[in-house]
Structure formats: structure tokens, C-alpha cells
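Below you'll find a set of structures to go through.
Computed from the coordinates by the stated procedures, all read-outs in this text should not be read as laboratory data. Keep in mind the model is a prediction, meaning the values are calculated, not measured. Cβ atoms are built from the backbone, for glycine too; each structure is taken alone.
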Structure I
Amino acid sequence: MSTYTKEDGKKFLNLARGAIEEEFSGKKPKIYREKKFQEKRGVFVTLKKKGELRGCIGFPYPSLPLAEAIIKAAKSAAFSDPRFFPLQKSELKDIEIEISILTIPEECKPEEIEIRKDGLMCEYNRRSGLLLPQVAVEWKMSKKEFLEALCEKAGLPKNEWKKPGFRLWKFSCQIFSEKNL
């Protein structure tokens, strides 16, 4: 799997912003034809408005070519995240985009988690949840708090991670943000 440069990150962010702007302008975003844009990768697009979450949607598994995954995730984060109203054109200037490109999730045990490095996915009683690694960092969570937040994200009581049959996966991300580029 490729790792990406700062220049790649700028292209990814331009693609995501272009995909969102297309909904308002009808103008298609620039599509990059480089091989790395065709690799299948898991990806999440996070939108923030004045530092607050405004949408976050993605694909944890590498089921789509990266360019297609970025476009779909960006549009979904802007217009289909069920936690928020669809993004309005007037908000676009205040939106900061962040793209997380995921490694393939690996099943793990709670003691194997590394805060700052790992994102988490879980499955238990037909419920599932996912938290990107930056969530634990932004909220200054301990490993236990991160596991509890993951359970809550999945709609489970916060200590379900301790139960037999609780399945846990970790992954890492390469993160690109308009804030940092």
C-alpha cells in the first residue's frame, strides 16, 4: 500500500472540495489519473466548521479506488451525514476538510491499542462503530475512554468491550487537513 506525500494530500483535498462544490456549481472536480488515485483504500472525509464537527463519512475497507472513495465520502459528509442538516452553499467558505486514508483494519485485543496511532472499529450484538485515531487525541482520551466512546458510537453500553464475543479492530491513518497544508 502506498504512503502519500504532502503534494498528494493537496490533490486529495482539492478533489474533496471540488466534489462538494460540484453540488452547488454543477462543475465537475478535477480528476487525477495517477496510479495512486486508482488504488483501493479505506477513506474518511471529515468536515469541520469553526473547529466543530460538521460531517464525517467514509469507507473503512478498501472497496473503491481512492479518487472515487474521496468524492463519495466528501459528498456524503457534506450532504448525507444523518447527524447534520445538508451543507448549505453559504457555509462552504467556513468548512475545513480533513481526509483520513486508512490501513486495512486488523483484529486486535484492547491491550494492543496505541493511542495517537490507532483508530478502532467494533462489532457486538449486530451493532458496530468506528472512531478515527484523531478522536482520542482531540478529546485527550485514555485507552479505556477510547474503548468506551467506541461502544457508545456503536449504540452499546460503554463497558461492552469487556464482554466475550466483542470484536475489535485497529487501523492507522495518513491524515491530510486543509488546516495543516
Structure II
Amino acid sequence: MTTTTTLRTPRLTLRRWREDDIEPMAAINADPEVMRWIGDGSVRDRALTEAGIVACEREWEEHGVGLFAVECRLTGQLVGFAGLSVPDFLPEILPAVEIGWRFGRPFWGRGLATEAARVVLDFALRDRGLARIVGVHTVGDDASEGVMRKLGMRRERETTHPVHGLPLCVHVLEARS
């Protein structure tokens, strides 16, 4: 494994989290439309956002993967996150590593989630040597499912969120040998 934790695309920089990311990420997490398909759909305040960022950094240290802060290369503005995590919330699919993303509403519809997810997927397969990546979304979240399909992921199964009782769809991508 290399220690590279900064990835770049033509429009984005994916990097580790900084203290000054808390406020803009809290604003993203406070938008009900952004959070509509996350967990039970509740928005998150600054304290929950900060705790989430701390957990992301801890995951980097413990598992060698994590969620990257994603910023616009042109402006340096935080647009959201994308990366890898262990989907502990869904024990039935463990062991697994999940690809995920969340972007502020002003950045929707531009292909940024797909752009970020593609470089994360490459990082997962080449740098981290993962052979299998999952993607999980709430049934009805067509935008996330569309990104998963663009990544070449295939639908593996439907299940139910063990805490919130919502229907989930699990997609999978297996590395070619």
C-alpha cells in the first residue's frame, strides 16, 4: 500500500479532513434534500458533523480507508465527501468495504459524484488492493443508483436497514483478476 491520501481529478481534489471543513460540511448536512436518503433522513448539526469527521479520520487510521473531503480544484470550496468505509450499520454484508459520497445541492447534476467515485474506486482497487466493493442506497435514491451503475456495479440484493426499517439496495463490483 502507498500512503497517498490525496487524489485528483480534472475538477476535484479528494483529501483528508481539516478543521476548517467542519462548517461547510455542517451546512451540507443541514440540508433536508441532501439528507433525504441518508439513514432516517434527519439533518445533522455541527456537533454531529464534527463527530462524523472525527470518525472518518479514525477509520483512516484503523482500516487504511476512509471518506475524503472533496473540494473544487478551481475555487478550493468544499463540495462534500467521497470515499470508502466499512458498512458496520449493515452486518449482513460484512466483511465489506463500501464506496459512498455526499455532495452539497449546488453541486448536483454536474457529474461530480461520478467523477469522485471513479477515482475512489481506482484507489480502492489499485492502491488498497481490494477485490470487492459494495455500494448501498435506500430504494428510491435513483441518483445514487445511477452513479453505482456508471461505476460498473451490479445490483446484488435488496435488504432492510436494521435500525430504520427502510428498504436498501446493495450493489457490488468485483475486481477482475
Given a value of 2.1 for distance in nm of label points 7 Å out along Cα→Cβ at positions 24 and 64, point me to the structure among I, II it was derived from. I
Starting from the value 22, 20, 16: which structure in I, II was semi-axes √(5λ) of the Cα gyration tensor in Å calculated from? II
Between I, II, which one scores greatest on mean count of other Cβ atoms within 10 Å over residues 40-47? I
Origin of the value 0.8, where distance in nm of label points 7 Å out along Cα→Cβ at positions 72 and 104 was derived from one of I, II: II
Structure (I, II) behind the derived value 14.2 of mean count of other Cβ atoms within 10 Å over residues 16-23: II
Thinking only about relative contact order in percent (Cα under 8 Å, 6 or more apart), which of I, II has the largest value? I
Working back from 0.70 (FRET efficiency 1/(1 + (r/R0)^6) of positions 120 and 160 (r between Cβ atoms, R0 = 30 Å, to 0.05), computed), options I, II, answer is structure II
Which of I, II yields 1.6 for distance in nm of label points 7 Å out along Cα→Cβ at positions 136 and 152, as computed? I
